[in-house]
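**Student:** Below, each structure is written out as structure tokens.
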Structure I
């Protein structure tokens, strides 16, 4: 069986980080995902419940990919908070692009009160996700629509409307842990869809990799290890942005930058008290932007 048929391997790694973080004591925890452990495959559920093994996993990852776990859980927390703010501002639709094992549709009960959620992903990964949701919840929630999109051969502007998406409504697009595995053309096509097929006040939040891990100019060993690791998993790094060029990049595509949060600001915001010595991967950032409507 190919890696694709098994579903995204990087999404499973991200899931494990959320599960491990959610088992930390409350005063050390950066994010809480009470469904992450349930979404994991059975062997990993047993492994992560063992405190000693969790420490070994964290130690090994911090040795190979310094701060990657910290960035991953900070990213989850940041996007959770952005979603909460947008629910308060009255979004009517939530589109999760490359949803993987994202659990926000099930963790945020307010979404059931008038917000339609569209989870978009490759058919193979999504079918595995749907089976897990049924196992955990007993059935698929009525407010969630699962949209199969193979970005190599299918288009959002066809598949989303076909599944009930309304381009006139105020929508939040979450695009977490995805852009670095796409071509520049695919990134542009997705942003063009968001800008051209969403209502007044719509926003997008996504994370991205800096150019140095991609082009080999970074002097940090974790940059090279990350590039090799992703290639080995069959999900090579393809796309990156310069941190100080993000505002211009978004503006030229019809967006107004809201915030561009890199390691320093994430660490200052979320890693305090017992967590102040934890590292955050310094070669990636999270940005959010609003669609500019004429």
Structure II
């Protein structure tokens, strides 16, 4: 899809918004006029054009109706871009983007919200048979998600549990891992972020990762994931998260563990010398 690869930066959300703006300005329409023609609020169109909100099927259809000369481009692009996001995750942003609090646990790897660009790219490239354009699009989406959630004007109170094994599992290269550890330490110092490391203990949550955004939750496994909004499931996962936190190192100890892992990857100490409890 050479003509629909998400533009120069590979970000389909940004590219969709730029195309909307291009067509709107070509007709001399204001955002209010576009809103009047589509029945969709001007503020929402503004967020779409600025790449701060992903498109929906209804919005793509509205674009095709008012920009008929594009011959269904917006719906086609929307459908194609959906294949660049993991199955089950496509409905999650609507919960995450407006959440006042986030809680997340990811076994084995650093979660996407906390990944550096190099770490994320190295991990995405390990998927069997993945195409370069899909890697580029998913990477751009991941970076945009970080900016949209953690760097917004009113960022949520975010609680992250890091698997101790993830600090020592090689992704990319030692240089990539060293950069990732520095990035984790920087994020952990933010006033709205609480980061704790889970030691190698037995716990049922080590079977899969999950996220909780206020009254919604997302769980993921190797071939996909699911969004849950029923109170029983969300409450169950919240309890699971709390029991995980009781097994974690304190935040100050966790920060020291992350810094120590960083020195392992820079060669200042052997990577196999994982720190033990009480030595942070």
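**Student:** Given a value of 3.1 for distance in nm of label points 7 Å out along Cα→Cβ at positions 43 and 251, point me to the structure among I, II it was derived from.
**Tutor:** II
**Student:** Here is a further query. Looking at structures I, II, which one was semi-axes √(5λ) of the Cα gyration tensor in Å, for residues 19-122 alone calculated from, given that it came out as 28, 15, 13?
**Tutor:** Derived from I, not from the others.
**Student:** In terms of distance in nm of label points 7 Å out along Cα→Cβ at positions 51 and 171, which of structures I, II is highest?
**Tutor:** I
**Student:** One of I, II was used to calculate distance in nm of label points 7 Å out along Cα→Cβ at positions 99 and 243, giving 3.3; which?
**Tutor:** Going through each structure in turn, the value belongs to I.
**Student:** Quick check: -0.24, -0.41 is what I get for log10 I(q)/I(0) by the Debye sum over Cα atoms at q = 0.07, 0.09 Å⁻¹, calculated from one of I, II. Which structure matches?
**Tutor:** I
The numbers here are math on the coordinates, done by the rules we state, and not lab data. Computed from a predicted structure; not experimentally measured. Cβ atoms are built from the backbone, for glycine too; each structure is taken alone.
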